[in-house]
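**Q** Next up: some structures, all given as structure tokens.
No value in this document is a laboratory result; all are computed from the given coordinates. Keep in mind that what you see is a predicted model, and the values were worked out from it rather than measured. Cβ atoms are built from the backbone, for glycine too; each structure is taken alone.
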Structure 1
């Protein structure tokens, strides 16, 4: 018996889910959230839809007709931070949770959240571990890479290396007072709005806690091109975040950028002096050996190892090249995001 059951306290929480054209995943997402409703957990769910053109809206409308605690709200701007802010503006509860339409949660998810806030009263935001759900062998390789410290650095909510107070979490559950203190999500960001929000929290003395007992499940994208675009955008928008705050928000963001920059510089200089070709070969050899060591951990087939190495390459090149282009666009050219950059891409 836990403290929630002993005190018969109702944990009231609002869940905000941004989505657009998610007909393959939205039903599973809503089913998992609604299954968490209990005598101790009261849920209000807001799905903020960016005017989907597939069957997403009809699926959500069907759920709205069956569950009075679920509402669909239009998001004409079709960006993630706008969807989040629209949803938050409708929330009346003390706690507000963010969730992605590509994700599902465990049946004890919100009960675990309630317990974690009770056990960690100083926490202003709590998040949990993301476990990957695979659709095929390729997505399994991608998921393995995204859960590896070599693939994503010390993103503990992906790697699960350790819990405790951290610099960011995915799918955060926030005290309502956080938004009153530091404002809403930055609507100029099509990506990295959650990281930027976490950075603002820490700057204002607020605390983010990662509880590994809290589990959500992410349906991994299985195409190389989609994965590359996703991490390219992460890198590109990270530069804009850094420019706005006049600071490098995390050290790990620089590693892919330095890797890509070193490849380009040595490749160009190799035409001037052969020593740079040797240096480039050494760099790539070290990277390949390291990638092989991480990809080979556990009992995995040759095909899985090779696909994981390729996934590492896409993550690093995608993020690094996006960061490099972001420096050129936002820092050197001093441009602001255009409408094209701000389109919802999830």
Structure 2
């Protein structure tokens, strides 16, 4: 086996291990920061449930609900089936979808098929995905265009995963000088660029720096969901370091509020969105739409129908929350005040 074949085999094993560990509930952060917030109940909302319109525009397309199936996986046969189930469900429910990191498909075109789902989801916003750190490891505009063209994407999401790379046994850890490189991609790429964390959140200062480089869509992916510190620490057989950093980051509700304060930025609130009520709270805190992954990962290993059911439940819960506060549209929900409660 050549060195390249060996590297590809190791990467496929890593992708499979990520899926297995992400499905393990013990690799979720403890508790939900959304429990710190509550809506004031409106006993006389003066609207009907059927009056509520969840639709929003995202990346120039109208979607049925303000929901993004967050970037998860790709690069293995099992991951390809997961992506196909997610794509068919996202199209059926008319919501947005992101794919997992396409780095290895850029380096090994044989893996591209596991990401290519546009034929199953022709009408919805579809996000390509690369690690921002790869801009320090030889990637440039050509690779970014290749990722977009590979799946006929509407945007390219750059994931920011400092903590994951630092703990990951084979991590890429040179995060120096990335801001101007991201700005260069924004200016050259033909589709919008999105910046997203993967579980540690984005602060107001980081959001402003990204906006100054022309990035107008930011996905918080804050603390409160899947812990990649725990996952990578288990892969490295160093549980202790994973537990040390399990609470590292900006809690999702805080990240949403800080990013939403940056003018001209579209906020995707993600990181621990487990229900439609969490989604409603994220929107009331300032998100334009919400991203979720973990609640849909297990259903995606089962069938398209299981994912459709999972998405439908989140949408129904969001609609019920909106009825109970008396809001007809997502824009109205973004103007509803939440009550802050003490965390116990």
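**Q** Once distance in nm of label points 7 Å out along Cα→Cβ at positions 128 and 280 is calculated for all of 1, 2, which comes out largest?
**A** If we compare distance in nm of label points 7 Å out along Cα→Cβ at positions 128 and 280 over 1, 2, the biggest value is for 1.
**Q** Let me ask another. Ranked by FRET efficiency 1/(1 + (r/R0)^6) of positions 88 and 248 (r between Cβ atoms, R0 = 25 Å, to 0.05), which of 1, 2 sits at the highest value?
**A** Of structures 1, 2, the maximum of FRET efficiency 1/(1 + (r/R0)^6) of positions 88 and 248 (r between Cβ atoms, R0 = 25 Å, to 0.05) occurs in 1.
**Q** A value of -12500 was derived for helix-only ellipticity at 222 nm (-39500 (n - 2.57) for each DSSP H run of 4 or more, over all residues; to 500); which structure in 1, 2 was it taken from?
**A** Working: 1: -15000; 2: -12500.
Label of the source structure: 2.
**Q** One of 1, 2 was used to calculate semi-axes √(5λ) of the Cα gyration tensor in Å, for residues 208-311 alone, giving 25, 21, 12; which?
**A** 2
**Q** Follow-up. Which of 1, 2 yields 55 for percent of Cα pairs over 25 Å apart, as computed? Please report the intermediate quantities before stating the final value.
**A** Numbers: 1: 55; 2: 49.
Source structure for this number: 1.
**Q** Another question, then. Matching task: 19 is the computed value of relative contact order in percent (Cα under 8 Å, 6 or more apart). Pick the structure from 1, 2.
**A** 1
**Q** Now for a separate question. Suppose FRET efficiency 1/(1 + (r/R0)^6) of positions 96 and 256 (r between Cβ atoms, R0 = 30 Å, to 0.05) works out to 0.95; of 1, 2, which structure was it derived from?
**A** 2
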